[in-house]
1. Starting from the value 4.8: which structure in P, Q was distance in nm of label points 7 Å out along Cα→Cβ at positions 5 and 37 calculated from?
2. Ranked on relative contact order in percent (Cα under 8 Å, 6 or more apart), which label among P, Q comes first with the largest value?
3. Thinking of P, Q, which structure, once helix-only ellipticity at 222 nm (-39500 (n - 2.57) for each DSSP H run of 4 or more, over all residues; to 500) is computed, gives back -29500?
4. The value 30, 10, 8 for semi-axes √(5λ) of the Cα gyration tensor in Å was derived from one model only; which of P, Q is it?
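All of the numbers you see were taken from the coordinates with simple rules; none came from a lab. If you're wondering where the values come from, they're calculated on a predicted model, not measured in any experiment. Cβ atoms are built from the backbone, for glycine too; each structure is taken alone.
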Structure P
Amino acid sequence: MAKINKRRIVIAALVGGAIFCLIIFVFDSIIGRAFSWKRYGFYYIFAALMYGFLTYRNFKKHQK
């Protein structure tokens, strides 16, 4: 069995958080909501943690 690669989990989390923020930014631009660094910072951190957790779980599941 191969070890879980932590580097891949971190990269997936960071990229997933960035893509999520980009989608939220586009949606906010369409509906006319103002840009807020605090809101996007929170979204990025939250999405990165969730994507990291889900990626870790997926790797763990496929390791069995």
Structure Q
Amino acid sequence: MRYSENIPAEQLTVNASDNMLLFTSALAILIGIILTFLGHKGRQLWMVTWSIGLIICSILMAVSLLI
């Protein structure tokens, strides 16, 4: 099966709403906090680093949705 490579922009965002993206951002912040705690407790620097990056990206996305 071959897919069309020219998908209209309005079809790409038809299933995503701002509320759904805001919920995803809030959920990612919660997951990032939990993983930061677990990474710190388990002395896994890579997990702490990636979790803090997840939190920062999620906050930036939430702010961009609210503005």
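1. This figure was derived from Q.
2. Ranking P, Q on relative contact order in percent (Cα under 8 Å, 6 or more apart), first place is P.
3. Going through each structure in turn, the value belongs to P.
4. P
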